[in-house]
Structure P
Amino acid sequence: MALHVERLGSGPDLVLLHGWGLHGGVWHGLAPRLAASFRLHLVDLPGHGHSHDVPFEGLDAAVDAVAPCVPEDATVCGWSLGGLLALRLAARHPARAARLALVSTTPCFVQRPDWPHGMARDAFEEFAHGLGSDPERTIRSFLQLNALGGPQARERTRELAAMFRDRGSPSQACLAAGLARRWKPRTCARSSRRSTGPQP
């Protein structure tokens, strides 16, 4: 089953991959300006938005589902989870992802002995537990965190919350799977080695 892709503009191909829980519509604020210079491909990742019926079955499976939506020699811009997929896409399908632009992305989102730049493991485990016990509150906190420190943070949080629901909220199973693939130590290790070179 093919993913939903919104295409607009003309010029070199620029593929935009959204973050966890959202959909390609999150780029609409930037799209008109970008479309003046690029052919945009706004992808709804597996399990998200209008790609709700495509299951999120793991990072490699998600990347392989995204790959047919990416023209050869494209620039791929990924935000957060989308950035992690962009890194793996460049490793698995290098002819398609010729250049990467990464927004709030790291090869491993949880701290490890050889990667101190991620989120503290206790904080992540608390977040994952909250997703299971009180998903609505946890998602609200996540959206607030995305707007934290920016101008008009409350307004941005409301906008993100509306976007989250705009194309139907992802299932809890999809959100949990996205978290598992995003933070799993094994997944992080593979992404780190491919994107930043051998680890000590």
Structure Q
Amino acid sequence: MLDPSGLAQTLVALRPLATPFVGLTYRSVRLVHFADLKTAKPLFAAPGGAAGTRFVPPGSPTRSLYLAADPDTAYREGNQDFYRTAGTLPGQTLLLTGGLRAAAVVLVSVYARLSRLLDTRDPTIQAQLRTTPDELAAGWLGVTDAPTQRLGHAMHQDGEYEGLMYKSVQHPGHDCLVLFPDRLLKTSAVHFRSDVPPLKDAELP
């Protein structure tokens, strides 16, 4: 991955290659956040927090909304610890004895109409960023200056991108998006429609 200065220059050059996205996406949210349907926020976008996220550095105030292109991927992304443990020999034993359970989650569908995403799945884009599929999929938690966090920060600072598309790490061969709500264009739309009163509809920007 390029250094911050190189990323800043390259992202400007890549603006003409920003791609649109229109369609239904999915999000997995821990059930605890829906304990009270009156106050639940299906499109809540959290800041980086103490640990950060794959594309947001620790301590960053940047809010991000992670979505998946299909329900299975959203579920797996929302249950990363479960699938990681289940893939080990001790995890298999725990599964057989009932000692390992997936987290209780709510799966919601979110319609998105976007105009300016960076498609990091594209080998041409990867080459310009001086990155690789392995680097984009590498672990980031606890990694100082994690390459994906450096990219996400540079994109948010650039201000011309609404987010990016990337390959799911938890569900290989499937796709995810991360959006920066404060960078969404006025012509864009991200919305959730409730069919369970008193849960309210939600939309961005």
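Only the coordinates and a few stated rules stand behind these numbers; no lab work does. Since the structure is predicted, the reported quantities are computational estimates derived from the model, not experimental observations. Cβ atoms are built from the backbone, for glycine too; each structure is taken alone.
In table form, for the structure just shown:
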quantity	calculated
Top of P, Q by percent of Cα pairs over 28 Å apart, largest first	Q
Structure with the greatest value (metric relative contact order in percent (Cα under 8 Å, 6 or more apart), set P, Q)	Q
Which of P, Q yields -13500 [helix-only ellipticity at 222 nm (-39500 (n - 2.57) for each DSSP H run of 4 or more, over all residues; to 500), calculated]	P
For distance in nm of label points 7 Å out along Cα→Cβ at positions 73 and 97 computed as 3.6, the structure of P, Q it came from	Q
